[in-house]
1. If we compute distance in nm of label points 7 Å out along Cα→Cβ at positions 98 and 114 for structures I, II, which one ends up with the highest value?
2. Given -0.16, -0.49, -0.90, -1.30 as the derived value for log10 I(q)/I(0) by the Debye sum over Cα atoms at q = 0.07, 0.12, 0.16, 0.19 Å⁻¹, which of the supplied structures I, II does it correspond to?
Structure I
Amino acid sequence: MYLFKKGLVIIFGSIFIALGINMFLVPYEILDGGVIGIGLILNYLWGFKTGATIIFFSIPIFVIAWFKYREYFYNSLHGMIISSFFIDLLKPFSTIVVFDSVPSAIVGGSMVGIGIGFMLRYRTSTGGTDLIAQFISAKTGVNVGINIFVIDSLVLVVGGLLLSMDSFLLSIMTILSVAMTTSLIARKTMSKPISKESVVH
């Protein structure tokens, strides 16, 4: 039953993330942080498929996870693949403009945060640069949260330089919305330890 619920949550969270990105971020070339942000930058500049790009850039991260953080590998691989699939599948929704740019940045970020938050409650995620942050923390002792902030900031700065100042400022709003919504939704993360049956291989 737990695995069934976890599967539904991954699909539910992935759809929220995909709709948040395609309906609210893409129309105004707004970025998210991490690997998703890299995928969006390449999509805006050269038309690469965002989901496929996320999978491509996640490969070395998951190779590291296989050797260094095996539990992370098992609990994030499915979320990364399924969310990337839905991001590309729901790409046609990017032609729908619902709000102006500022509300779009906030609503889109909130939807991404809802998707990530619910996935975290079932000990899964979309993977991404948080593993790199953990790896850097293990080597340097620097707080993981600081590392994630620095990595996301670098993605936004590069995106802002390559795209526009508007994209940069709107993306800051999105990142803050993602962070606040994720924290709110994931606050009651399940405390039950992961059993062998709970880990999806």
Structure II
Amino acid sequence: MYFVKKSIVIVIGSILISLGINLFLVPYKVLDGGIIGIGLILNYLWGLKAGLTIIVLSIPIFIIAWVSYRDYFYNSLHGMIISSLFIDFLKTNDSLFLINPVYSSILGGVLVGSGIGLMLRFRTSTGGTDLIAQFLCDKTGINVGILIFFIDSFVILLGGILLSTDTLFLSVITIMFVALTTSLFTRNVVQA
């Protein structure tokens, strides 16, 4: 029963992440952090498929997980693959919700953070830097949402330099809401 519940959570979390990215972040070239953010930077600059790029960039992290954190490898591989496929599958050329870019960044951050947080509650993730943050959380006891926030900050600073100051500003708003929402979902999770 737990396996079925976890599988449903991975699908729902992946859909939330994909909707947040495709409906609210992409129309304004806003970034999430981590590997997803790097995938979005490459999408905005060169038109590469964000989901496929996320899979390719996650390979070194999953090799490390296979060697050192096999439990995380098994618990995150399917989350990374499914969320990446949903990001590319649900991509749209037109935004259904053209709203103020600040509100769009907030809504995108809440959806992405909800998807990540929901998955982390079931000891799975999208891999990438979320997986690194989970490793660090287990070792240090620092809330995973806060660790993700610091990693994401680096990625959006890079994106702001490569893309625009608007991207940087809106992305800061997004990762604040991703971190806040993720923290809310994971605050009562007992670390094993």
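Nothing in this text is a laboratory measurement; each read-out follows from the coordinates by a stated rule. Treat the numbers as computed from the prediction; the structure is a model and nothing was measured. Cβ atoms are built from the backbone, for glycine too; each structure is taken alone.
1. Numbers: I: 0.8; II: 2.5.
Once distance in nm of label points 7 Å out along Cα→Cβ at positions 98 and 114 is tallied for I, II, the winner is II.
2. II
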